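Next up: the structures, one after another.
None of the figures in this text is laboratory data; all of them are computed from the coordinates on show. None of the values given here were measured: they were computed from a predicted structure. Cβ atoms are built from the backbone, for glycine too; each structure is taken alone.
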Structure I
Amino acid sequence: MKDVPTKVDGDALDATEFNPNQAENENIVTDTGQTLNAADDFQLSKAAATYAAKGTYYTNSDDGTHYVLTPVGNMRSPIVYATGMRISFVALNNNLGSCDINVNSLGIKPVKKGMGTLNLSSGDIVANTFVELIYNASGSGWFELYYSTNVIAQSTLPTGTRLPMDIDQINAPPGWIPDKVGTIGNAASGADVRANADCYNLFSLWWNILSYDPIVGGRGATALADFNANKKLNIPTSNARVIANRAETTFVIGDVTGEATHVLTGDELASHVHSYDKVHYLTRGIGGGGDTSYASGTDLTNSNPSGLGLAHNNMQPTYFTNIFIKL
C-alpha cells in the first residue's frame, strides 16, 4: 500500500498518492470475483467475507507423499508460515505414510499428528476427501493434521484399539489391520498380515506390553532393533474368541483361555448317588432266583451309567463379524 504523507485540511492528493491506494482496494474486490460497481458500497466488506470463508482453501497436486498447494484463482496466500495458519484442500491420493506439504512455494514442511509427536500412518489422509491442517512454528515448523475423513473417524483411538466392523478382512480400512492369526513387521519382514513401515507403533506396543514373547525368532534388545532387523511379530489375536476385560483379574493383556466345547470329568459333576429301594428291587425280581438276601440291608446303588458323556456347547448366543486393530 502506498505510504501517503500526513495531510492537513486543504491539502490535495496527487495521482501518485491516490491511484496506488485505490488500485489496492479495487484489487481485493476483483480478486474475489466481483465486478467493480459504483452503486455498491459494500464490495470491500464482501471481499473480506470471501477471504474469511474460503481464503484458506487451495488446489492440490500430490502423489501420496508430497502435497503441493496453490491458491485458488486470484486469491492471495500468506507470504510466510505462521502459527495458527489454517489450510484446506481435497486430497488426490491416500497418504502412503510420512508426508510433507508445500503451500504456495513457501517451503516444504512435514505433516504430523499427536501435536507434532507422530508421523502420519498410511491412510490418515484419504483420497477424494477434504483435509485441513494447522501450522505450528515450534522447532523447524510442521503442519498438524487437524481434519480428514479418516482422522475424524479414529482421531481419539490409540494404537491397538480393536473394533468390530461388518466389512471383509481384505478391505481393512486405511490405518487398520484385521484381527487374525498372522504376523506384522516392516516392508522387508515378509509378514503375512501386513509388512509396512506403518506397523511400527503397533509392533512396539505389543513388543513392550505382552508378557510372553511374540517375536518370531525371539525378542532382541528393543522393539526398534527387532523391527529394523526385519523380524515378524505374531498378532495376539482374538480370532474365534470373545473379548473380556482383564481388570481386577489375574489375567494379563494377551492371555487366552476357555473352550468352545467341554466334556465334563467326574470331579466336575455334582456329588450324588443313584439308588433303588430294596422293596422295589425284590418286587421286580431284579435280585433273581428268589434270592431273599436282598430283603435286608440298605438301599442298593445302581452301578449302571447313564448318558453318553459327550462334550457340551459353551457358546452363548453370538453375532460374528470381523474385528480390526488400529496401527
Structure II
Amino acid sequence: MTHTLRAEPESKGFAKPSRREMIGAGAAILLGGGAAAVFRHASQSESGQRAEVFIGPAPDYGADLAAVVADGLRTLGVTRDAIRGKRILLKPNLVETAAGEPHINTHPAVILAAAEAFRRLDAAEVFVAEGQGHRRDTRAVLDESRLGPAMADAKLRFIDLNCDDVERVANRGAWSDLGPLYLPKSMLSADWVVSVPKLKTHHWTGVTGSMKNLFGVMPGIVYGWPKNVLHYAGIAESILDINATVRPRLAIVDAIVGMEGDGPIMGTPKPVGCIVMGEKFSAVDATCTRLMDLNPYGVKYLSLASGRLGPIHERNIAQRGERIDRYRSSFTILDVPHLRAVRNT
C-alpha cells in the first residue's frame, strides 16, 4: 500500500451550514419539528441550480438495456467527443450476495449495458471496480452475483478497490470529521467515475442510490469492513464528503427490480421497470426517492446535499424520457423513528 500526498486545494467547493442554519435546526428540535424540519433548515438555497434526470423504460433484464443507456446518454448530452479516449470506471453495488436474490446487487445486465454504451462512444477503456462492504471474499461475491462470469464474457476488467494502492487526498467536503480521504489509485486514474447502484431502501438512511453507492470506493484496508469508520463519522456527512471529493460524472440506477423493506440486504424484490440516469447525483437520488413514493426532504443526506452538491427540488429538475408517475410505486420501509420523516404519509 502506498500513500501519496496531494496538495490541499485552496477552496473546498462545499458549503457547510451557517450558524444561523444550525440555530434554526436546533430550534426545530426544541419546537417539536422533528427530523424533517431539521433537514429542511439545514438545506441551502438552490437558486440557479438545475439538473436533468432521464428515466428510460426497462421492463426486465432481457430488454435491450444498452439501447436504453445510449438513449439516456444522448438525451443528457453526453457525446462521443466527451467519451472518446476516456477511461470509464463503472462502480456497481455489490454489498452482499445470496442465492436466488438478484435484487440485492446491481444486475450484471445493467453493467454490461453501460459498458457497451460507452464502448460504442469510443471510450479507451471501460472497467468495473468495487470495494464491497461486507464479505471480504471478492471472488465469491463476483461469482455468486454472476457479475464475474458476465464480465469475463464481455472482456471487462475488474479491480478490487478494497485492496488497491491508495492516495491521500484533500476532503473537499469537510462535513464529517474524517479528515483527508484515502482513495484508490485505480479510481483516481479514471476519467469518469460512473455510479451504477441498485434502487433500494436502507435501514439507516431510508433510501440508497447513486450517492450512497460511493461508500464502495472507500478501501476496506483503510476504512474496514463494513466501512464502519464512515458510519462512526456520520453516514450522511460521509456521503457528502465522498461525493464532493470524488466528483463522479454520471449515475445509472438499476431500477428494473429494486428492493423494499429492510434494505439494503434483507429486503424483498420490488419491480419498477426503468433505468434512471443523470449527472447531478442529488437530483438523480431525489427522483429515485419520488419513484419510491417516499419523501426526499426526509432523507438526511439529500437534504444536506440540496444547494451544496446539487438540487433536489422538483422545480429545479428537468425530467427527461419517461415521467415519474408512470413508474411511481410505493416502497415499504422499516417503521422506526429515524425513518418516519422519509414517509410521505
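Here are some notes:
- When FRET efficiency 1/(1 + (r/R0)^6) of positions 139 and 243 (r between Cβ atoms, R0 = 35 Å, to 0.05) is calculated for each of the structures I, II, the largest result comes from II.
- Entry that produces -8500 once helix-only ellipticity at 222 nm (-39500 (n - 2.57) for each DSSP H run of 4 or more, over all residues; to 500) is calculated, selected from I, II: II
- If Rg and Dmax of the Cα atoms in Å is computed and equals 36.9, 147, the structure in I, II: I
- Origin of the value 2.7, where distance in nm of label points 7 Å out along Cα→Cβ at positions 163 and 179 was derived from one of I, II: II
- Computing relative contact order in percent (Cα under 8 Å, 6 or more apart) across structures I, II gives 24 for structure II.
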